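S.K.: Listed next: structures, encoded as structure tokens.
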Structure 1
Amino acid sequence: MDDIQTIIEENNRLREELKRLYGVERPFICGNAGPVDPEDNMPTHVLVCPAYGSDGFALYKKIKPYSAPEY
């Protein structure tokens, strides 16, 4: 019985370590689609997963060219 408890505790420890290192419970960019704009090297669509292990994703579309202040 102690072996099972040890395995459960180790599993929980590793799960917390993954959360800390990789932010597994946060959305993250998981891909892109469409052509890449040669001016700013940005794709027209970006795929975002809500968390690791999710079955789906959201698709975000670029609506204007990249812009940044000139220095």
Structure 2
Amino acid sequence: MAPLRPGGGHRIRKDLFIRGIRRGWISVDEVDRVLPPGLLTAAERWLFYFSLFSADVELRDDAGHVLALEQLRAR
């Protein structure tokens, strides 16, 4: 049996995650620019945001304001 391969954009998500961990924050606009539309389902994108939040990475809007998870659910 072939080994499981990560879904689309795994490397991109990993790089973004590492960047967020190092800085302590990442902007949602940055995520939107780097992850092309259609690469992730809405559920996958939500899980990515949730993973960042769980790792104590602040999610910020383009003005630098910290966003709550509830605000990201609508994106």
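S.K.: Among the shown structures 1, 2, from which was the value 22 of relative contact order in percent (Cα under 8 Å, 6 or more apart) calculated?
M.R.: 1
S.K.: Same structure, new question: Comparing percent of Cα pairs over 14 Å apart across structures 1, 2, which is largest?
M.R.: Ranking 1, 2 on percent of Cα pairs over 14 Å apart, first place is 1.
S.K.: Could you figure out which one of 1, 2 the value 10.5 for mean count of other Cβ atoms within 10 Å over residues 14-21 was computed from?
M.R.: The read-out was computed on structure 1.
S.K.: Looking at distance in nm of label points 7 Å out along Cα→Cβ at positions 22 and 46, point out which structure of 1, 2 has the largest value.
M.R.: 2
S.K.: Tell me which structure, out of 1, 2, gives -15000 once helix-only ellipticity at 222 nm (-39500 (n - 2.57) for each DSSP H run of 4 or more, over all residues; to 500) is calculated.
M.R.: Working through the options, I get structure 2.
Laboratory data are not the source of any read-out in this text; all were calculated from the coordinates shown. Since this is a predicted model, take the numbers as computed values, not measurements. Cβ atoms are built from the backbone, for glycine too; each structure is taken alone.
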